[in-house]
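Q: Several structures are given next for inspection.
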Structure I
């Protein structure tokens with residue numbers, strides 16, 4: 001399914017990611033939301049922090065069909081979104097996703113303040129200091 005946007009970021013920043021996704025949808029745009037699927041299949045009612053701790057310590061992570069399906073679903077969301085937004089703070093996975101998006105010639109938007117600027121941050125076409133300043137532009 002094609003979407004206007006996909007937000008990438010640290011799962012532990014779920015509250016702000018959800019606020020951004022909700023703001024995008026309130027403006028009438030579609031947005032792939034990786035938070036629609038729990039990080040762990042057996043403990044969806046736990047906090048995102050707890051779910052991520054479980055996922056990161058899963059001894060069968062590499063062989064898990066659940067995590068493989070999650071990866072494939074998120075990559076499909078990335079490929080099918082017109083614009084990718086990275087919301088800071090973002091972890092390693094989001095930074096990897098932004099590189100994939102750049103390679104796919106996606107429009108890239110960065111929201112938040114970069115602690116340590118690197119030249120690769122120049123891949124982002126637009127930068128905003130916060131969620132509100134971005135939402136005012138769409």
Structure II
């Protein structure tokens with residue numbers, strides 16, 4: 001099935017999931033993720049990225065939130081995002097897409113995707129590391 005971004009699943013390296021349930025602190029009726037999804041769809045056109053809504057990322061204290069999911073690599077959850085971060089979100093997602101390990105390097109990562117902005121990173125299903133000695 002084709003998505004509305006006109007890409008096939010094999011063209012997509014990273015999916016950006018954006019929470020549609022997060023509410024604006026100043027106006028509870030506003031859901032910033034909805035505008036973020038539209039802005040990201042425009043900003044990712046022609047890139048190996050997909051943008052999809054998700055009802056909740058359970059990152060409410062850091063809303064609005066988005067997650068990156070690499071097709072065979074790591075996943076990341078970010079918060080405290082705004083429409084001002086759209087270019088940085090796309091930059092970070094492209095960094096993840098370009099990394100052959102499917103890992104988002106810290107060096108060069110936009111500020112909004114570091115520190116307080118980053119909530120979690122989740123290893124891929126096939127991940128294996130030895131226990132420390």
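Taken together, the values in this text are just the output of simple stated rules run on the coordinates, not laboratory data. If you're wondering where the values come from, they're calculated on a predicted model, not measured in any experiment. Cβ atoms are built from the backbone, for glycine too; each structure is taken alone.
Q: Where does the value 20.5 come from, among I, II, when mean count of other Cβ atoms within 10 Å over residues 92-99 is the thing being computed?
A: Numbers: I: 16.1; II: 20.5.
Label of the originating structure: II.
Q: Moving to a separate point now. Among the shown structures I, II, from which was the value -6000 of helix-only ellipticity at 222 nm (-39500 (n - 2.57) for each DSSP H run of 4 or more, over all residues; to 500) calculated? Don't jump to the answer; show the numbers that get you there.
A: Details: I: -12000; II: -6000.
Computing helix-only ellipticity at 222 nm (-39500 (n - 2.57) for each DSSP H run of 4 or more, over all residues; to 500) on every structure in I, II gives -6000 only for II.
Q: Quick check on the output: 24 is relative contact order in percent (Cα under 8 Å, 6 or more apart), derived from one of I, II. Which one produced it? Mind showing how you got there, number by number?
A: On the way: I: 29; II: 24.
The read-out was computed on structure II.
Q: Same structure, new question: Rank structures I, II by distance in nm of label points 7 Å out along Cα→Cβ at positions 44 and 60 and report only the one at the top, that is, the highest. Before the final figure, lay out the partial values.
A: Numbers: I: 2.0; II: 2.6.
Between I, II, the highest calculated value is found for II.
Q: Still on this structure, I have one more. Using the calculated result 23.1 for mean count of other Cβ atoms within 10 Å over residues 12-19, pick out the matching structure from I, II.
A: Values: I: 17.0; II: 23.1.
Corresponding structure: II.
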